[in-house]
Structures are given as structure tokens and as C-alpha cells.
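Some structures are shown below for you to check.
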Structure I
Amino acid sequence: MSNEITINGEIYTKKIPPTESAKHVLIRTYSAGVHFGELVRHDGMEVELNNARRIWSWNGANTLSDIAEKGLKNVKESRISLTVKSIILTQAIEIIPLSHIALKSLNEVAEWTV
């Protein structure tokens, strides 16, 4: 997998500290919201995740960058969907590696069901 991402013609280099996991990522899309999971494939704006969840709302972080780095401080007031085995997102505009702390925090949010 390349260390570069091209978005709208701009090339960005992923910088992942050795203590971070590049496999678990947070994805922001144009129209399908925010998801996190295990990165399987990235091709242009198309991203495939396994064991993915959609973040409907969150409390305890200001931005997606904050979530990806520090996680959520208030998991009880955040809403994250059920886990899906696989999802292909076709309009990914941000791919942010999740820290181990962030992944642990996100996984502590109960699956939001009706």
C-alpha cells in the first residue's frame, strides 16, 4: 500500500508514527457520513473497510482529527451503528489512521440499535 493519497488531484503523504496502526482508519465521505474500520483497500476515492461502523453522532471530541488521535471522552452520549462485515465507500475524502487509544474508545461505544 502506498504512503500517498491523491484527493482531487492533490497528493498527500500519510505520516504514521510507529505507535499508531495504519490498518484501522477513520473515513469521512462526501455523502455517506463518517465510518471507521479495518482498511482493506484504497483506490482513489474508493475505500473498502472490514468490521466497519458508522459514527452517527459523537460527544467528547471537537473534530475527526481529535477522534482519530484521542478518541471520545464521552462514549455514553455518542451514537455508532452496528458493525458490518464489509463496506465499500465510493466518495472518501479523508482517511485518518486511528491511534490505539482512539480505537479502544470507539469500540467502547455500544452499538446503536432501535
Structure II
Amino acid sequence: MLIAVLEKKAGLQLGTQDVYLNIAGGLRITEPSIDLGIVMATASSFKNKPIPKDMVIIGEVGLTGEIRRVNLIEKRLKEIERLGFKSCMIPEGNKKDLKDKYKLDIIGVRNIAEAMKKL
């Protein structure tokens, strides 16, 4: 589904490509907030433009390419900061509601096209 959204909403021609996703350590992922990270990693590979090593990407991707809010964003950001990351891409809906100050560069995005431009 995420590949179809990338094709339709971001204009990437992935239909002729082999796309594989490997989650390190064989983890089983059921959390939808990983969607945007998967989409951006796929786009990054296709465009040969690496994601910065010190960036975390969080967000649920809808069928129209919108980035949906995720639960527990402040707790997630505190942990991301504690782990030493420098920036985080999150849903714009979550960014506008943040209360705490973070040392992270927090990038809010509304849809996958906007996310790709901000990378």
C-alpha cells in the first residue's frame, strides 16, 4: 500500500522496481507510526539521496499521502533526544501541539510530497 501511495502522490515510478524491506533483528512491527520512515527510506533509495544518519522519521501515512498524527509524541521525542539524534520529522499535527522545548530540529510535514522536499 505504501508503494502505491508513493507512486500516486509523490510521482515515483516504482512499478518496475523490486522493493524489499528488512527490519533488523527480525522484529515484528505493528505500530503505524513507522509508515513515514518506510516511505522515506524507499524514496531515498530510489532517488539515491540518503537520509541523514542523525534523523528519525515518525508518522502514519494515509491512502491520500497525508501524514497522520501519532500517539505519545512527546515521550518519543524525549527518547529520540536521549539517544543522541539531532533531528526528527513528525506529522505537522503533532508539531503544533508540542509543549516542551527540545534540542532537536523538529520538522513538521503534512504529506509525503512535503516530506520528500524537506529531506
Structure III
Amino acid sequence: MASPNVGFNPDYSDDAPTLEQLDALTGDALLEFGATWCGHCQAAAPAVRQALADHPRLPHIKVADGKGRPLGRAFRVKLWPTLILLRDGQEVARLVRPSDADQVAKLIRQ
């Protein structure tokens, strides 16, 4: 896994972290599953960007998801984008298909 971007990450990465790498994270991180071509992901990007503007030090890990991708299956991702707030590598909250920055900000504040 490449080191996680801090602040808004514009690109979904095919270089997905392993569960072990995520478990080893300390502090908070925002994990986002989706696909570049996904209309819902494209529509949610401005809301995610806006919410992360207030949290410029929060790591934002965007994972390209799809059929047979093990990390998405491990997190039981069904719809894109799915945002998962991790604390010390463990899921504490998730948001599916956010429509505005307030929803994303609420997730980050948990």
C-alpha cells in the first residue's frame, strides 16, 4: 500500500491496503471504496472534498473496488461510494452514498 494521502485524495487506487496494514493504522483515517467511472462516486466527490477541507490531516484512503476485490468484500461493501471511518484500524462508522458535505462531516466527527 502506498502511504495514505492526508486530506482529500482525488484518485481511487488499485494498490489496496491489506487488512493487516489497516489494522496497524493509528488514529483516525477515512477509507473510501468506489470506482472512477461510478456516477455516484463522482457526485459525492465534492461533498467529501468539502468535508475533508476542515480535516486536512485526516488520512483519506481511496480504494478502487469491484467484483472479486478482497478488501471491499472484507468490509461487506455493496454500494459505491462507501466511506468508512477507521479508528486505530477498526471500523467505527460508515456512510453509503453521501449526498452532502454535512453527512460526511458528521461521519468524520464520530
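Which structure, out of I, II, III, was distance in nm of label points 7 Å out along Cα→Cβ at positions 61 and 77 calculated from, if the result is 1.6?
Structure of origin is I.
Here relative contact order in percent (Cα under 8 Å, 6 or more apart) was calculated and came to 36; which of the structures I, II, III was it taken from?
Derived from the structure labelled III.
A short reminder: the numbers here are calculations on the coordinates, not readings from a lab. The structure displayed is predicted, hence computed values, not measured ones. Cβ atoms are built from the backbone, for glycine too; each structure is taken alone.
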